[in-house]
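Next up, some structures in structure tokens.
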Structure P
Amino acid sequence: MAAPTPKKQFPIVPKIVNAGIAGVVGVSCVFPIDLVKTRLQNQQIGPNGERMYKSMLDCGKKVFKAEGFLGMYRGCAVNALLITPEKAIKLVVNDLMRHKLSKDGQSLSLPRQMIAGGSAGLCQIVVTTPMELLKIQLQDAGRSAQKGSQPVARKSALTITMELLRTKGIFGLYKGMAATMLRDVVFSLIYFPLFANLNKLGPRKSDGSGEAVFYWSFISGCASGSAAALCVNPFDVVKTRLQTLTTAAGDRTYTGIPDAFRQILKYEGVKAFFKGGAARMIVIAPLFGIAQMVYYFGVAESIMGIEQHATV
């Protein structure tokens, strides 16, 4: 009786390199739209229905007029710096879990796909929470400054980090972690299984790797990212509100996730949970489309001269 074929080792180093490249490329392309999304989610409707931004386009135009081109990229540096480990954890953990959960390279059942995706979302919050916290402060500073009667001092990511570490310790950087976990785990539960199944439907590369051609991975990433982003937008709105450290004049504050849901529903209605939804879908679609395309493009494998590992 022939001995069973040993399972191939998971090439973690090239996967991490690919994920890092994918994250930086993706976030650089879509960051201005992400800034608009944050401003819209943090915008609270006044007692007479007044609002600073009427729509995604109106927000983008006002930010560009008031803060210039560089204002559209406020917070991009910290995001680009931390997106490498964030995307590395997210994409590699999902890939690794799929590899571990598969039997002899066979396709995974939907529950196992969801376990792999949820694990990736859970692991990434170690980096995602401080990254989102710092990014939101920088992205929302312009709105707070325009709405307030007193000028708001612009702080750098380093200044905010040092202040939080000095006053609240390392846990200060993890404000809103429960809301971040809620958003990211649910997102990954939806996104990764949907992407994997869509990606299987497209044409394959001619090199024998069994991988989908790069443009199909891009399309699959866009479609899956958009669907998952819309589903978790209410959690993203709550997370954004909870992670805003400096509120503008008249903004409400929240004591936790249940209180945020209750107040938003009471004062702003169900529609408020989908604020910035279109912008988030426009951000996530190309971000994950580009990320998945670059990730499966095998840049690191080409540089390192090793065989590309087929995805389960």
Structure Q
Amino acid sequence: MPDVRILTERELRAEIGLDVALVNAIEDAFLALATKPVVMPPILRLDIPEHRGEMDVKTAYVPGLSGFALKVSPGFFDNPKLGLPSVNGLMMLLSSTTGLVEALFLDNGYLTDLRTAAAGAVAARHLARADAKSAAILGAGVQAGLQLEALMLVRPIERAVLWARDTEKATAKARALSEKLEIPVEAVSSAREAVESADVIVTTTPSTAPLIEAGWLRSGQHVTAMGSDAEHKNEIDPQAIAGADLYVADSLSQTRRLGELHHAIEAGLVSNDASFPELGAVIAGSASGRPSDTAFTIVDLTGTGVQDTAIATLAHARIVRSGAGTTIHN
């Protein structure tokens, strides 16, 4: 039996971070989803409502890649009250040829955080205005900071505002991001104030009711919504989805079922069989991107297994070169 490489979160942090190479790898994953016979089954999901808990299992086989990932991602949103992180989990990389395990990443959700942020950067790279200079982040968790950092890799962001229900947490997060990213980041008192001030808006919460009203949005803005990854989650007013000049899904079959699009369909604002482009098709050029600088655009990110395979493959390549981790002789 072949050896298995095991890495902890600490070891993975030393090997892979949020950079342009990762953004490009995630972009290639979306491109493959649009242009290759990728095999990506529906998300396996388990809800534990009494503890505000959920668990997703995602995977995807991408022709041409030597391995495929299997990712287990729990999210328990009362954990911060216990001094624990909301999100954790692990990934495995298996051989596409033999199915044997090649690596086990005990990452506590770190790789998921990175690939989600990179997907936000890909969305902004292709849908936000090229001259977008201001950002609004809704949420104050790990993903809020990563999304702003990722956005700055692809757009010339000069200032940002941040809003969260927990004002103290938002203020601390804004201060930390200002120091880390060396741009002004201000915590604001209302979601409306945040939204109305920005060229690019990113939502990063587990909200179950809309945080953004359609009337707050204006032409020229771009919204990346990445918190609605379950049927009960909803960050954007369904009227905004129906009224967008361009709506783009990461996976249309998923967003019809559990994304922001799902709520617009339930409200009767969009037909269930309405056709919308996917991000991979926009990247490939087989679907049109941003119509104009004055257009209002939305990208609905629900998280795809192809992203997990992409980041697991990239991480594995780097650890093979560096020799990091512990090798188990099976």
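Match the computed value 0.20 of FRET efficiency 1/(1 + (r/R0)^6) of positions 31 and 175 (r between Cβ atoms, R0 = 30 Å, to 0.05) to one of the structures P, Q, and report its label.
Details: P: 0.85; Q: 0.20.
The read-out was computed on structure Q.
For distance in nm of label points 7 Å out along Cα→Cβ at positions 87 and 295, find whichever of P, Q sits highest and give me its label. Going through P, Q one by one, distance in nm of label points 7 Å out along Cα→Cβ at positions 87 and 295 peaks for structure Q.
Looking at Rg/Rh (Cα atoms, Kirkwood Rh), for residues 39-190 alone over structures P, Q, structure P comes out largest. When distance in nm of label points 7 Å out along Cα→Cβ at positions 143 and 199 is computed for each of P, Q, the one that comes out at 2.5 is Q.
Looking at percent of Cα pairs over 31 Å apart, point out which structure of P, Q has the largest value. Walk me through the numbers on the way to the answer.
Working: P: 32; Q: 28.
The structure with the largest value is P.
Taking helix-only ellipticity at 222 nm (-39500 (n - 2.57) for each DSSP H run of 4 or more, over all residues; to 500) from the coordinates of each of P, Q, which one would give -23500? List each step's numbers first, then the result.
Values: P: -23500; Q: -11000.
That value comes from structure P.
Computing relative contact order in percent (Cα under 8 Å, 6 or more apart) across structures P, Q gives 28 for structure P. P, Q: which one has distance in nm of label points 7 Å out along Cα→Cβ at positions 135 and 207, as calculated, at 2.9? Only one of P, Q returns 2.9 for distance in nm of label points 7 Å out along Cα→Cβ at positions 135 and 207, namely P.
Looking at distance in nm of label points 7 Å out along Cα→Cβ at positions 79 and 111 for structures P, Q, the greatest value goes to P. Using distance in nm of label points 7 Å out along Cα→Cβ at positions 167 and 247 as the calculated read-out, with 3.5 as its value, let me know the right label among P, Q. Among P, Q, the structure yielding 3.5 for distance in nm of label points 7 Å out along Cα→Cβ at positions 167 and 247 is Q.
The numbers here are math on the coordinates, done by the rules we state, and not lab data. All figures in this text were calculated on a predicted structure; none of them were measured in a lab. Cβ atoms are built from the backbone, for glycine too; each structure is taken alone.
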